[in-house]
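Please go over the structures that come below.
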Structure P
Amino acid sequence: MRRLRRVAITTAVLLAAAGLNVIQSSAAQAALPTAAVALGDSFVSGEGAGDYQPVVDANGASQGFPGWSAPNDNAYFCHRSANASLFKANLPGIQDRFNLACSGGQPHDVANASSARANGRTVKSQLDQLRAVAQTHDIDVVLIGLGSNNSQFTFGDVATLCANRFIADAWTGWWEFWAYLGGDVPQEPCTVSDLGSPAEVATATDETTAALRQILDTLAQVDADGVHQVVLQTYTNPLPLDVATQYRDEDGRTDTRDKFRDLGAERYAAGCPIHRASLAPGHVFSTNLGELVKNAYNTLAAERPAANLRVLDVQRAFDGARLCENPGSPSGTLATPVRVMEGPTGNHVTSLSGWDKIRIQRAANACVTYFQTCQESWHPNAAGHTVLGQCLSGALTAATRTVVTCARNANGTLSIS
């Protein structure tokens, strides 16, 4: 098939040199196998879903798991999962699928090597990777998830901020806070402004829109037949608006009290170490991310009315199955719990019961030094990516060409509208 395409291109070049108009034949286009491609960040790369595949780095070397103590910029830590939603979706007519997304991916990484920015990974720009796929395949479906990471904020930083404040509040007494720590360790719940101000969201929207425009321009240049469906996916919150009753207090203490270690350990074990008062601001933040994607879509749809472009709104795709929404969490949920390691050991800590603040700080420091030890936290798990794959299938077959909503019903089924 590749040889057929090269012959067609060579013939086209010769005819063009002879001064003849050239239109590549539909037969030559049909010789290319069809492909679906995923671009963007962790919510489409498959972060949290396990079974991570080797990733080719910027130098062309395939990087398998490099060990827990390896630098986090290693291409493998893009965490491209065989369980990612792209591979779980029903895509009739698609012969091959390519996951080009990278955990932590930003709009910057679309047209530039990720390693050119701080904390980027050693992979080529996503556009270069897309062009490579187009050399051998006719790209028919493109799933894009961009917006949660940018020059203004990142999902990882937001999650770390709120979790760390809760843990500090749970284990550090007021007298220790002032006497030993100088009063400089934030312990209050997160607010909306802590997570993303209107100005920051506006700048992030501009960055995301510009990156999406670059993707659409590149597709117009490289897609064999110029026909492709582009789906812009929003985000879903791994946490509920409030936790189940059993996670609200422990040993007579709530998270509005000083030093609530038993409750802190209970919520960590359940996967939701966060103040109840931080949950509503978190949902405002995830809603803002959804609006960011929709606003980018509105801009691009106005510019390109003929483009086959739509939004897949998945903000309600995990309704009723979020962390700590029901007793028994994290079992039965669609998201990964917050988990740390005591150093790059490969052994995730599932319980903080009986731990003192020094030991907890040591584990938290391991996450800073070796981010891969905790980077799966608060992402869709394998079951969650299966749900997102079903949402993608529904979005591609929905009659609407604008915003498709995928919501989880109380019985676990999905509604696509």
Structure Q
Amino acid sequence: MKRVVVGLSGGVDSSVAAYLLKEQGYEVIGLFMKNWHDDSVTISNECPWLEDSNDALLVAQKLGIPFQTVDLSEQYKEKIVDYMFSEYEKGRTPNPDVLCNREIKFDVFMKIALSLGADYVATGHYCRKGEIEVDGDPMYQLLAGIDDNKDQSYFLCQLSQEQLSKALFPIGELTKPQVREIAAKMELITAEKKDSQGLCFIGKVRLPEFLQQQLQPKEGLIFEVDATNEIYDKKEIQFNSVEEQLKFESTNIKYTPVVAKVVGKHQGAHYFTIGQRKGLNVGGTKEALFIVATDIETNSIYTGQGHTHPGLFKKALFVTQDEIHWIRTDLALKNGETMSVKARIRYRQELQNATLHQFENGLYVAFEQPQSAITEGQFVSWHLNDELIGSGVIS
């Protein structure tokens, strides 16, 4: 009997994952990760960790599996929270869920599981794992979950071959309704429980307040840039190389107050992100204002009216060499090579046709259609059919 440690989060997905593994004949151990202590920033009645760990315990009892809680809050603070602050300070928008999987669940947590003699670690993610042979060795694949509506492979886009080799995703072949049905049939306490939102394993966090504890408010100006501004005129430019063209297409427009008018004030450019619409508190415009750029140096925010504003769109993005991650290491591009893929720049975005271009200093992702709100610090993932083969941090 192989031993599997399941990350029981107190939600329905991991509960059913544990049940299915037990049915398949594995020796299952349930572990709940406590990643957060500071109740002052969680909206406390919205899934505090206590309630979740209690639900996880009740599920473990019902399934007759051993259960314990591990406190990873120190590592979580260091690897996730501190990283988020430093990214926001630089004016980038990090994705804590992707990092949490890479740094906590499939690293710190996985090491604890292996020290308990586990052969595998399992989670309630909606994705699947495949295995093929490359040059006589096993190569693991990260495949989309069967439920299109819930596919969570994006959140695992930074996993390595080693991490995948020890991972199991028991509910990847099921849809959410099927998972709930199994939980109800087994009379698990989590069967009807709402899906948790917010930072992974913290519960609902008031992000602005959370950030404000570390990042001091600093009043600055909100500018509006007209959609017809000549800054958006697409001049016919002759490029000397593909790389030069991609660099041009992926570079942010440099906004200055000269091209815009002041429409309001804000409390700190580092609290805002590209494409954001809420929280600006500027009225009197015909269409809603969307953020097209933030400038941390001058503490300015530039906005435009409507979700089709030209300032929101770009055709390409760049990933620096040290931020490129291939899950399928055998497919990694060499300098000068290209690959046709599908790509996405955020969770739940439909996959977009794109071409990867590898150069010495990094990788360009060139999209067939211009993409809205490409955001620095977020992850871009690239796919072949239903397989996620690599990802990188948008620079």
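Only the coordinates and a few stated rules stand behind these numbers; no lab work does. From a predicted model like this one, the values you see are computed outputs, not experimental measurements. Cβ atoms are built from the backbone, for glycine too; each structure is taken alone.
Things to note:
- Mean count of other Cβ atoms within 10 Å over residues 154-161 derived as 22.0 - corresponding label from P, Q: Q
- Structure from which 39, 27, 17 was derived, semi-axes √(5λ) of the Cα gyration tensor in Å, options P, Q: Q
- Sorting P, Q by distance in nm of label points 7 Å out along Cα→Cβ at positions 34 and 250 from high to low puts P first, with the largest value.
- Origin of the derived value -12000 (helix-only ellipticity at 222 nm (-39500 (n - 2.57) for each DSSP H run of 4 or more, over all residues; to 500); candidates P, Q): P
- Which of P, Q yields 10.9 [mean projected area of the Cα convex hull in nm², for residues 146-273 alone, calculated]: P
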